[in-house]
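**Student:** Several structures are given next for inspection.
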Structure 1
Amino acid sequence: MSNSQVILCKIIIVLFKVLGLIPRKMAFKAGSLIGQILFSVDRKHRNIALNNLTRAFGHEKSSYEIKILARRVFKNLGQIIFDIGWSLGLESRDFQKHFKIQGLSNYKNAYEKGRGVLFLTAHMGNWELLSIIMAMVGYPISVLYRPLDFFPLDRFFAMIRGRFGAELIPSAQSMRKILRTLKHGKVVGMLMDQNVDWHEGVFIDFFGHRACTNKGLALLARRTEAPVVPVFLVREKSGFMAEFGSEIHLIKTEDIRKDLEANTQQYNRVIEDFIRRYPDQWFWVHQRWKTKPYCPWPRKK
């Protein structure tokens, strides 16, 4: 890291620490206000959110209801930066006051099988604080992530994610590292709700439309038979709630391709069901349906 990058990283840390000094009630209002402003001025992401929400809920919500929901999405996004700043001042003794956990037995039952655990998660609530939940649970975890292009910000988020003991695994050429981690009975967390290129995923139903979804989790589950357990973190009035869902049982036959599609469909369905419960807390500003089905061979005339 160059001297200029070191300085930028320190500036980012200071800025977030300053945000963390703002009282929580005031920070909540400030985050909501910033979200409202972004909704008004950021035309590109506002349109992405409105288009995505219409695609998902257009058959059951009016355009007015979708616009209201989109505003709430931006309010949640605006609060995330204040949450991160606030988390920099947290100590382990503070966790129980601000974070609740449901369904922990689902995780413990999977972990006791001794094959490691694959966590299925998504950009819900404030996903950057999931490392705190893992520290509360007390089991070792590794997190698969894609490094950010802006290196100082990438280093800052690496510090946030690893602050309470999580190990970070860069997504590029990660398979061997993940397999070794699972072999030692540890836990690997994967975000599975973003668009990927056609060669990285399979096209699976998501809110009634085909979405190119990363097939990596299904590949790992099939190869290792490590149990897959969903976990999501959502915002509540009094803090945050993490919910561990039931293990998603592996579908395994002689047809690898169909297994990858079937298991990935299970993962998408779990994510979709959770988003439907908290629709304003998902990352709707991402172009989830961007990749279209691709055929490498020219069509016959």
Structure 2
Amino acid sequence: MAQLVVGSNSYAVPDSRGIDLGSTLDGGQAFRWYGNPEAGYRGVIGDAVYLIFPGGTGVEFEVLAGAKPEDPVATVSDYLGCNSDFAGFMERYRSDEVIGPALMAWAGLRVLRQDPWENLVAFITSATSNVPRIKLNVGSIACELGNRIGDGDRDFQFPSPATVRDAGEDRLRELRLGFRAPYIVEAAECVADGRVPIYELREAGYVEARAALMAIKGIGEKVADCVLAFSLDKGEAFPVDRWIKRALVQWYGMPENKNKSAAADWARDRFGSDAVYVNQYLFHRQRMEGRGITSAAK
């Protein structure tokens, strides 16, 4: 990818006009970005610290510290999901009576393509939690067990599976992971010893990849689908919580007696490989309307 350099250490991301950094980076997909939509968000991708902010023609960013990748623009573009067929999704659903208004109101939402290992740990911590608490938990793991790569308070690499495995359950409990600690250690062991080749799952089919994740003790359908959606390129992934189920019943007429597993299957049958984007726009619409912000009023 050609590098579009804005300043001495600043770059512009092609095809990024209109991306809403707040809803994308700080809306419940990723948990180590800090800042605001106007000034930008500081966080870590791989071995480097980035500041990602709105620019004149779309998203721009700076590499603040760490090992700058060979192609920084490709790295950030890939992370932000710019290589997905969002234009095709928008064309297919702009006339949908549910997703269409949400697309018109909040067209800046994108699905991230994160590091699968960090994403797996993040969603294990999500059990009976909320976004601020998940950010605290994931940030503690990074800051206490990862390597420092910048001068900011949160500028740390995410620790490897082997590092987390070796730290052990007691250390994670000290970091206030509570009942989630043994499940994180179990996941670290599975990934470190190759029983779950998590990076290779990007090349596997949805069913195979989902089964591999759910073979890890403590990983249920929702956590597996979150990881499949936000890091493993599985467009069929459709995480279901009570808000998503309510949206399917209210807006699409799905039978109320379906459990969450059956609801996810119902959605996959209906939306196919568009399921992950439909899911995120349903979730975002529910979230905004819960705050009194309707898609019609946006």
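Nothing in this text is a laboratory measurement; each read-out follows from the coordinates by a stated rule. Keep in mind that this is a model prediction, so the values were computed, not measured. Cβ atoms are built from the backbone, for glycine too; each structure is taken alone.
**Student:** Any idea which of 1, 2 comes out highest on distance in nm of label points 7 Å out along Cα→Cβ at positions 22 and 46?
**Tutor:** Evaluating distance in nm of label points 7 Å out along Cα→Cβ at positions 22 and 46 on every structure, the highest lands on 2.
**Student:** Let me ask something else about it. Among the shown structures 1, 2, from which was the value 19.1 of mean count of other Cβ atoms within 10 Å over residues 102-109 calculated?
**Tutor:** 2
**Student:** Also: Given structures 1, 2, which gives the highest value for mean count of other Cβ atoms within 10 Å over residues 126-133?
**Tutor:** Working: 1: 22.0; 2: 13.1.
Structure 1 comes out on top.
**Student:** Which structure, out of 1, 2, was FRET efficiency 1/(1 + (r/R0)^6) of positions 62 and 158 (r between Cβ atoms, R0 = 30 Å, to 0.05) calculated from, if the result is 0.90?
**Tutor:** Matching structure: 2.
**Student:** Have a look at 1, 2 and say which one yields 23 for relative contact order in percent (Cα under 8 Å, 6 or more apart), as calculated.
**Tutor:** 1
**Student:** Suppose you compute helix-only ellipticity at 222 nm (-39500 (n - 2.57) for each DSSP H run of 4 or more, over all residues; to 500) for every structure in 1, 2: which one lands on -15500?
**Tutor:** Computing helix-only ellipticity at 222 nm (-39500 (n - 2.57) for each DSSP H run of 4 or more, over all residues; to 500) on every structure in 1, 2 gives -15500 only for 1.
**Student:** Work out which structure the value 48, 32, 18 belongs to, where Cα extents along the principal axes in Å, for residues 166-269 alone was derived from one of 1, 2.
**Tutor:** 2
**Student:** Still on this structure: Work out mean count of other Cβ atoms within 10 Å over residues 70-77 for each of structures 1, 2, then name the structure with the largest result.
**Tutor:** Across 1, 2, mean count of other Cβ atoms within 10 Å over residues 70-77 peaks for 1.
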